[in-house]
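Next up: the structures, one after another.
Just so it is clear, none of the values below were taken in a lab; they were calculated from the coordinates. All figures in this text were calculated on a predicted structure; none of them were measured in a lab. Cβ atoms are built from the backbone, for glycine too; each structure is taken alone.
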Structure I
Amino acid sequence: MDIQIGIVTRYYDALHIAVVEVLNQTLKVGDKVKISGLHHEFVQDVVSLQVEYKAVTEVAVGEVCGLLVDKPVEVGDVLFLLTRAV
């Protein structure tokens, strides 16, 4: 089951950084996420998170963070936390 966890509000192509608003659940380094948009969908591990230019290991609900992404994303893309089926 995939849990919607956030939405991309900005993307910095040169840095491969997506600005993500965390909506429903804490996002942590080590999580596996799916990023889904109109033109693409891919899965990646969360390897780097930043809040106000400082590296963090997790981001709480309601916070905005920078997420290093493997591929280009677009504003409005949705992040899903991938979980194992029980």
Structure II
Amino acid sequence: MKMIIVIVKDHEADKLTQALTAENFRVTRVASTGGFLRSGVATLLIGVEDGDVDSAIRVLKNGLGEGKPGEKRATLFVVPVERFEQV
């Protein structure tokens, strides 16, 4: 299992959350601040099976759509999950 951590501008988070849930990915959204001028950002936490990582990233990229050339609109990390439980 992997955890995808995505940091996006706050105004991008709703459409990404909707796109991910439409594809049956579960998403937790955490409000956060960071970057230049401490602008509003959101951190999305997406737990996926190893084989679904590429699909989730594809949904994220499609959800962001086209931007300006060279513009970075999201930062994402894929980290291994050693243990997963629901209690």
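Listed values, structure above:
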quantity: Label whose coordinates, when percent of Cα pairs over 16 Å apart, for residues 15-54 alone is calculated, return 44 (choices I, II); calculated: II
quantity: Cα Rg over 2.2 N^0.38 Å - structure with the largest value, from I, II; calculated: II
quantity: Identity of the structure behind 1.4 (criterion: distance in nm of label points 7 Å out along Cα→Cβ at positions 7 and 39, calculated), options I, II; calculated: II
quantity: Among I, II, structure where helix-only ellipticity at 222 nm (-39500 (n - 2.57) for each DSSP H run of 4 or more, over all residues; to 500) as derived comes to 0; calculated: I
